[in-house]
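Take a look at the structures below.
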Structure P
Amino acid sequence: MFAFCLAIVQVVQGTSAIFALLCVLFIIFSTVAFNVAGGLARPSGSYVFFFSTLAVILGLVVKAVSFEPADSHLKVPDRTMLIYVVGMVSMLAAAYLSRRFSRKQGLLRNLVSTDSMRWAAVGCTVGGVGIPLLGGFLTSGGPNVFTPFFSAFNQFNNLLALAIILGTTAEIRRSGGARSVNAAVLLASVTIFVQGFLIGFSKQALFTPPLCWVAACAASRYRMNRWQIIGGLLVFFLFNRYMVPYSQIGRNYRNDATSFSESIALSTSLLGRLGELRDTYAAETGGGDAETSYGYFDGPKGIFDRLQMISMDDALNENTETAGAFGLQPIAAEFLNVIPRVFWKDKPQVYFGNVFAHSIGMLAADDDSTGISFSPVGEAYHEARWLGVALIAPAIWFLLFIISDSLCGDVRESPWGILLLAQFAHFAPEGMLGGAIYMMTYGAFGVSVIAVISGYVLPIVGVILSGSRRKQALAPTRQAVIPASFRAPSSVPGSSI
């Protein structure tokens, strides 16, 4: 009903009937694929959700709400939407086949109990804050014997995100749903916000803490009260109005700050000019015709300008139609990139999003560092046209879904899948196929390592640092009764709906 109502609105607003029909098909196939994959309860379902929603559907909805034709500002709109439909059918096939080979229960399921989860969250927070500081101190004089260790650690460092997930889950279970936040959750959230966003200008760092908290609350059936919901809406409003422009404009200056003190000074200066930054951002992201602009909307829409990949994929599709397919070199390079640098010291690093952006004329000829994102479907079509969308991409998704689901299982039974869910929120819509390859290799290995450390090492670290007696802290405690309305299920259904 939603898909057909959206299509009617689109046609009334001037969208072509073919484009509107393709939108209906995409939404229907997305819904089927989401449920076949297991919904948000499983990592594969979260991948389908974040790709379909953040790459396509949310952009279509914002266009409708803004009274703009859905196919405006696009160069090959019908072809672009048809590519999305075929890509979603391929993702549906990958999800269906992967469920036949994936484990029903995750391999990492029973690594932590509720009692040790709280102390693991403390250990994750301490490690996530302390290890990077130690690494910065030991390698401050340049590359040395410690550099490879801390470089490898940075590849798998999701300790602070995991601290939010474990701490939230433990607090909900221990309090019987009365509380969801503790000191470890707050400290980890503040650290990610300050270090990753205020200093690093990363929008991913801006949304990671609330996403991890909401996902952990949902998996534990936590009931939010009205003030939490109102507060969440207020936070989203502030993020959209001020924080996104701060991040986008700040990236233009962060390379000028060569020391920590200069980074602090830059952040302080920009925070004092949030209104000015918002006006600058609005001017830079204004709409335009399809020949001169890569924006999708008539005017700036704040964060919604970034929560769609239709305009970028469309420009890449138009280039594919005129210049031909790029070839499968990026896929081969991404798989070769799995080889650790310790075994391949001169391993080249190529940012194919940057390469593709040059092919559509988006970047200056000498700009080889700016990161540009496209969706995995857009990349698949650019590299091998329909063969890429109907064969190469689903083969990669098939492997990703088997590995992620077999490792983590149902997120309502163990928290590790929530960490993948938080990462898929970024990689699924805009990580291209390289993001999927990274997640099935480095990402899966990183989650496994962190899960084992969190289950066996970090609880002890948390207990020692808290000053509690180990036996008393790690001993099973009498927990409050968790109401059935948000208790984790004892069995995992085949689908979420």
Structure Q
Amino acid sequence: MTAKGKQFYLDAAQRSAEWHKDYIRKMKQCRFDTIAVHGVYSMQESLDFNQGSIIEPMYMSTSQTYRDSDEMEAALGYEIPTWCYSRIANPSMFYLEGVLALLEGYGSDADTSCVATSSGMAAIHSAVEEFLVVDPKKPGQKINFVATCQVYGGTFQQFAIRKDQERNIEWRKVINSHDIDEWVSLIDENTRFLYGEMPSNPGQAFFDLEKVAQIAHAHNLPMIVDATVASPALMRPIEWGADIVVQSVTKSLMTSGFGIGGAVIARKNLISNIDNDEMKADFAMYLKALPNRDNGPNISPMNAILALNDVRLLRTRMDLCSRNTMKVTEFLSRHKHIEQVDYLGMKDHPLHELASKYMVLVDSEYDELYNEKVNRYGHLMSFRVKGGAQATRDVFDAFQRIWRATDLGRIKSVATIPAISTHSQQGEEGRKISDIPLNLVRLCVGAEHPDDVIADLEQSLAVLDGKKIYVSSPEFSAGGASSATLR
């Protein structure tokens, strides 16, 4: 074999990068649904490298081989694109990251990139950790970050225990995230970033992102947003000034429930008071190539492809589930056994008007069903049962079609009692400031016909009137369907 020399591979990589850049430019001119279906997988790539496969192949391989030592040297020096080892990168991961970067950047002029992770929690850790490095020139410095207290229970634990308690990095909690003055009051010279979850899980907290992002940038800080519940089909924070978006890909994006994943999507050349130009230039790629390379939290090829296939019909599905949720909300808001319903789509919700500014079904104005921009508020809502904790458990235990699980964003309707499940670890005081009482049920409405979801709610609420219902026997549930005997 005749050695080609490293420059041969550098030149080839440059030509490939220019072709890919032009392809991305053309994809950006397409509508949201087209991007979701095709992503960054081109017909040219299919014919040249993948035997003409019209669907992105799953590369179930640990590593990549190289033509010679020159190509290996260029690749391992990050001088040319490579997927040297699937802990770092892999073509299947690349396909998912490419489409998520395009979807989150849709409608804006921002240049975005993405790193996909093994879970939503890995994404949150990846998104914030690089801003929490203590400056060796300032020994004893106590740094902090400002974040909403109404967040997913795992996020609460990561911030309160892993960051604040164990490492003495102060979490300054925003109690009323829609109060702009509260955000401002918590920022000082040692603040590293602002972080918010919107809509929050399960409390539907919401804030004026455009204004909060402006505050962050005025203090030379990045704005990080967890937009898992909305997904880019309903809200794209980067369009409103956010620098980094976190997605638990497991949820709204991977509706099938087949896999676990997360993603960090960031605008390039983001704002930060950290002296690290490489990190700021392309945050997601920096994570992938350096800290995530060393720490190993990136997504697997299998989960990447599972997510990619669910993303293709994201807009249509989020539209359907949002409409279903609205109908279920209307039923519950009139029910005699319901104390309170929280859903941003309700006109009497105190944050409805604010949410309506941001929560819009993407491209609805180009959809022949609507021909105008329409608001959609997602699949997550919550309701509080009259009668306290035991009454709530009785209703919850009576569900026959709504699944009892600590999950959300599924194609099937799923419910949980956050105080005893997803948010139990944050303690009574943590749940109090987050407004998560024992009688609150979080319900994520799926793609079933809403009348059937309502029927299940109706019969389960009837237990409070003394009506008996069928409940699965412990023998059946403990043994599993394959080993159970029906009596």
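Thinking of P, Q, which structure, once distance in nm of label points 7 Å out along Cα→Cβ at positions 189 and 421 is computed, gives back 1.6?
Computing distance in nm of label points 7 Å out along Cα→Cβ at positions 189 and 421 on every structure in P, Q gives 1.6 only for P.
Of the structures labelled P, Q, which one yields -10500 when helix-only ellipticity at 222 nm (-39500 (n - 2.57) for each DSSP H run of 4 or more, over all residues; to 500) is computed from its coordinates?
Numbers: P: -19000; Q: -10500.
It was calculated from structure Q.
Assign the value 3.2, calculated as distance in nm of label points 7 Å out along Cα→Cβ at positions 229 and 405, to the correct structure from P, Q. Please report the intermediate quantities before stating the final value.
Working: P: 3.2; Q: 2.0.
For distance in nm of label points 7 Å out along Cα→Cβ at positions 229 and 405, the value 3.2 is produced by structure P.
Looking just at mean count of other Cβ atoms within 10 Å over residues 117-124, which of the labels P, Q belongs to the structure with the highest value? Write down the numbers at each step before the final one.
On the way: P: 28.6; Q: 24.0.
Top value of mean count of other Cβ atoms within 10 Å over residues 117-124, among P, Q, belongs to structure P.
For mean count of other Cβ atoms within 10 Å over residues 101-108, which of the structures P, Q scores highest?
Largest value of mean count of other Cβ atoms within 10 Å over residues 101-108: Q.
Can you tell which of P, Q yields 36, 27, 24 when semi-axes √(5λ) of the Cα gyration tensor in Å is derived from it?
Details: P: 36, 27, 24; Q: 39, 28, 22.
Corresponding structure: P.
Quick check: 20.9 is what I get for mean count of other Cβ atoms within 10 Å over residues 85-92, calculated from one of P, Q. Which structure matches?
Values: P: 23.9; Q: 20.9.
Source structure for this number: Q.
28 is what came out when relative contact order in percent (Cα under 8 Å, 6 or more apart) was calculated for one structure; which of P, Q is it? Walk me through the intermediate numbers first.
Numbers: P: 28; Q: 15.
Corresponding structure: P.
Out of P, Q, choose the structure whose coordinates give distance in nm of label points 7 Å out along Cα→Cβ at positions 61 and 373 equal to 1.8 when calculated. Don't skip to the answer; put the middle values down first.
Values: P: 1.8; Q: 4.6.
Corresponding structure: P.
Comparing P, Q, where is mean count of other Cβ atoms within 10 Å over residues 221-228 highest? Could the numbers behind the result be given before it?
Values: P: 12.6; Q: 26.9.
Looking at the calculated values, the largest one is Q.
For FRET efficiency 1/(1 + (r/R0)^6) of positions 29 and 93 (r between Cβ atoms, R0 = 30 Å, to 0.05), which of P, Q scores largest? Could you put the intermediate results ahead of the total?
Details: P: 1.00; Q: 0.75.
Largest calculated value belongs to P.
Throughout, read-outs are computed from the coordinates displayed, never taken from laboratory work. This structure is a prediction, so every number in the text was calculated from the model and none was measured. Cβ atoms are built from the backbone, for glycine too; each structure is taken alone.
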